[in-house]
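Listed below are the structures to be examined.
Computed from the coordinates by the stated procedures, all read-outs in this text should not be read as laboratory data. Worth saying up front: this structure is predicted, and the values here are computed from it rather than measured.
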Structure 1
Amino acid sequence: MIKFFIFSIFILFNTQLLYAKSVQNYKKQAQQLQLSQKHYWHLLLHINANVSEIDDPNFFFAKDGATNPDAELQATLDAFFSDEVKDDNSSICKFPARYFWLKEQLGATDFPKATCKEYEKIFNRVDPKSATLVFPAAHINSPASMFGHTFIRINSSYHSKLLSYAVNYAANADANKENGVVFAIKGLVGGYYGRYSLLPYYEKLKEYRDSEQRDIWEYDLNLTQEETVAMFRHIWELNGTNSFYYFFTENCSYNMLWLLETARPTLHLRDKFFYQVIPLETVHVVKEAGIISAKHYRPSKRTKLLKYETLLDEKFNTLPIELVEGKIKANQIESNASITIQQKRYILESGVEYLEYQYSRGKITKDDYLERFHEMTTERAKLGIAKPLDIKTPPNPIDGHRSFRAQLGFGAKEGDAITYLGLRPAYHDLEDSEYGFLRGTQIEFLNLLASTSKKETKIEEATIISIVSIAQRSLFFKNFSWRTKIGWDNDYLTQKPTFGLSVGAGFSWGNELGFVYVLADPIAYQNSKFHAGIGGSIGANIDKYKDFTTNIELTQRIYDDSQKQLLIEASQGFRLSQNKQIMLKYDYKDKMVAQYKEDEQTFRVMLKYYF
């Protein structure tokens, strides 16, 4: 027994000596090869401008690993060789991408090995074969979601993509539970940690497509299986790590680009972004890189229900809602001889869709949901198989205009010729072509428009933020429409650009041709003193045609000093190409000149270029 113990100590001591000798040799070899300066090593550490964007100290072995890639490489080799227990808790199992790359670069034959049961179990479950970039489009009534979102689906050997897994990055906050202003501010200044997560794809679809009413666009990537596996190794390393989340920069979409670059290091997707990262822009960048091989569309539950509204006879269109509310039973529909079989199918199918939608919003208890779901699906099964719902694929967001806009124009006001110049970093307004964008939505940041004439050069508009959600009301969706704007403009009775704030709400109705809306806008502005007022607006938008967009709005304002003001805007946009548009615009405004009110009319033609 004593001899066995002594022999074991001897073997362990000699093994440690061999490991110590090996690790020193490999560390020396790594320095000779300058591995710590290699692009891929910096990708694994998420180093940008000489500093890692991972803010979790547990991601690094060296104390200064976030800023010193050489020290981190040396410490990583030490960790691989010093682990006493080679199991799931070992450094090798926690950092498989580093391990695989270092072993390959060093041509190592005697690297230590570990039994990584948990990694192998998840790897086999995910079964990485290829990858798809997924873009849930904008959500009509959520400012935080109007930019859209991106995540990556890792495709397996299963035929159904629903059984694949999705890699997501998000702030550890619930925008629906936190105060909206607090959520926005904290998101802008990095007040939340962001985390990667690996979830079944069907769960992400349930969240975005069903609960949040967002159409889903899938862009298959031409990554090889080997590249997809390399990406998965790095995803494993990021599990549980924290990084500060910034709404405009280090956000969900930006962090997906890190993963794509670790899969194929020759991609330099992040280099395209400097001051902001908009989700749809990352899709454009991926398209420019030439790695999209196919495109697919998954309609949201909202889109499906809106389609059913067009198929239901008017005399039956309230029956799906009555089914969900429990006012009638499903067997009453199935047994009603006055309803055609096809209408019965539409009623019950739309009832199921609406039931699931209401349940996802917490409007129905679980017991009522299960009972009514069983009733409706049972009665629907008696009516036989019908053709799938024929939903026309809308314009692909990737074919819409880019976010940065420059515009140049010429016009006339009060007999004077005027030249206009404008810049806007983001993102879309109602006068832009709606092709590829969600109808009735607008979100603009830092829109600047200047003008010059013989009389003067001035700022026409300097918008800090403008958000508009003109959501059409329908049978299943009783949406409010709303808008808000903060910034400087000339839309007041004053002669100079005036800082103002407006927050309005109202209703909208639409059809295939376009939509109309009625809004009430309480306003406040600061000139020589503080003023308040309220405006009532009636507007119309015609967007049926791909290359033409028409907007008309009439606004009557009443201020706290009893002054009234009429504003009229009319524009006609012509889409020349994906990123070029010509716009004709007419503006009428009541203005104060000296002590008298006069009308001011402006005609202009603008050339808009998006990039």
Structure 2
Amino acid sequence: MANPRSLQTAVAKLTDTFARVASRAIRAGASVIEVARRDGWRYALDKSLRVARRHRQYQKWIGLYDGEPDPTALAVLGAEVAKLERRPHFSLIVPVYNTPAHLLRAMIESVLRQVYPHWELCIADDASSAPHVKEILDEYAAVDSRIRVVHRGANGHISEASNSALELAGGEFVVLLDHDDVLPVHALAMVAKYVDANPAGRLFYSDEDKISDSGVRGTPYFKPDWDPALIVQQNYFSHLGVFETGLVRTVGGFRKGLEGSQDHDLVLRCVAVAGDAAVVHIPHVLYHWRMTAGSTATGAEEKPYAAHAAARAVRDHIAAKGLDAAVQGPSRDFPFVRVDYALPRPAPEVQLIVCASGPAENVIVRVCSLLARTVYASVHVSVVGAQDSAAALSMALPSELASQVTFVDVLEGEELVDTIDRVVGASHQPYICLWHESVEPASPTWLSDLLSQATQEGVAMAGPKLLVPSGKIYAAGIVAGPESVLVRAHAGLPGHDRGYFGSTMLAHSVFALPCVCAVVRRDVLVSAGGMRAVARSSAHTNRCSVLRVPQALGRAILAPGVQMVVDAAQVTCFLADCPTLEGARECDGVPAFDPHYNRNLALNGRIAEASFDVAFPPRIERFE
């Protein structure tokens, strides 16, 4: 006869399992319904199929490249880190509150299993009411002296609890770990390798994925290298986040009142002190973020107060830099921080260079249409490349535009890039906007919206998201692949799709921008050597010419809030005489890999796009 207590336990476990499965199903169904509400059922179905396909791909990828390392591989890694010149001591900071027993144990065990031995686990119990929390923490603290625990007398929420854990830290770096998440066995060893290899690094972050209650991994986020434009809109630094301990204490630790976005706030304040060059990306999955009900791993709407905290953190960061911007917290339709920078006062003058072709009447119609759909006062237009002479075009121009528009002939022996350089050299405006006649703006504020990004510190140029007439994406930036092959990002996706972790919605740094529309700082263009030096093409972009300036001169920003419709057939022949990028080397200003496109993401050239699927194989070794 079955033991009643055993039967009761089995029923309880079965009920709990059913409840978790049902909860996940309800959340998944709600997510599909929300997408259908916003974008229609056909798109919702298509996206669900894409998500399912990517999940299957990731399971295969884990099995091939990122499963549990075998003992031999771990022994080799352990021997490698033991020989490092710099072997930092890590203090893992964990605020705890009423964590389920099995998840709390899993978190602690994942730290105990680390290959790298130089760590301490600093746990602050934020006055948990569940008695098992204190029992488990005291149990582990008694077993391993590296586990240090403080039991707070009153609940103070996550910022105060994190500061209590921080007070225990004696290591060179603090590592942020949530109470129900887990680390892979090689996580701290990889961080130690990158700390040793980057002596100027003061903040380090890794790629991450999510893990279910049953241990199934999914939704990997293979991140770009450090991007000052992206971090204000999204805390992609997140997990695994590693901070120099002295830096964290210098900025005052975690701020009370920023609960829900306290980590994002800490990153912004630390970078403001340390500088962008102090941030190092580790392109490996070193963190498994638990998907539980109430966790932001399942969706930002789980903690609505976090939206207000995120907006405040970013608003304070921007104000501290002396910038003017309107900041809004995440919402249902825009689940990121929205940042709209104000233009400098007075607004900068712009030299708009229109690259046109065809007879006079067509060119005039295009120019008049463009100016009628452009709300920006300080702009002068130069039209180059037209079939008719500048004199004939000037005569056909409406008199009210005569002072604003100049036509420039392509001289005998010149190519279009040379003519553009001649116009740039003669201009005095601080910003140059290149515009191909095949492009149509979706909004009359397109130029001011691009300039709001182009005028930010460290930015060399900004460009829009390009759509084809059907509404699908032509290019959301340009990605550089192996051997300097260029491919278009997100080509073929619906124009309203959010892309990979919001990359078609959020302003972010890219390797290059299509030449058909881009705002460039004039001094950067001149310093780089002009259009002939910065314009490149590639067979993998269908010879779509792109702009790429040396990284030392500034970043290229994709501003996806600015949308343009482009005639792809005309784009393919634009600036077709410019040099190709194939064969260019790192010493020519082209890096060995694109820092804005993770080496774990696919670049197979199958449809001439960066698909953001996982790469088979990745372009980086497991412990590299």
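6.4 is what came out when mean projected area of the Cα convex hull in nm², for residues 261-316 alone was calculated for one structure; which of 1, 2 is it? Corresponding structure: 1. A value of 235 for volume of the Cα convex hull per residue in Å³, for residues 229-444 alone, calculated from one of 1, 2, originates in structure 1.
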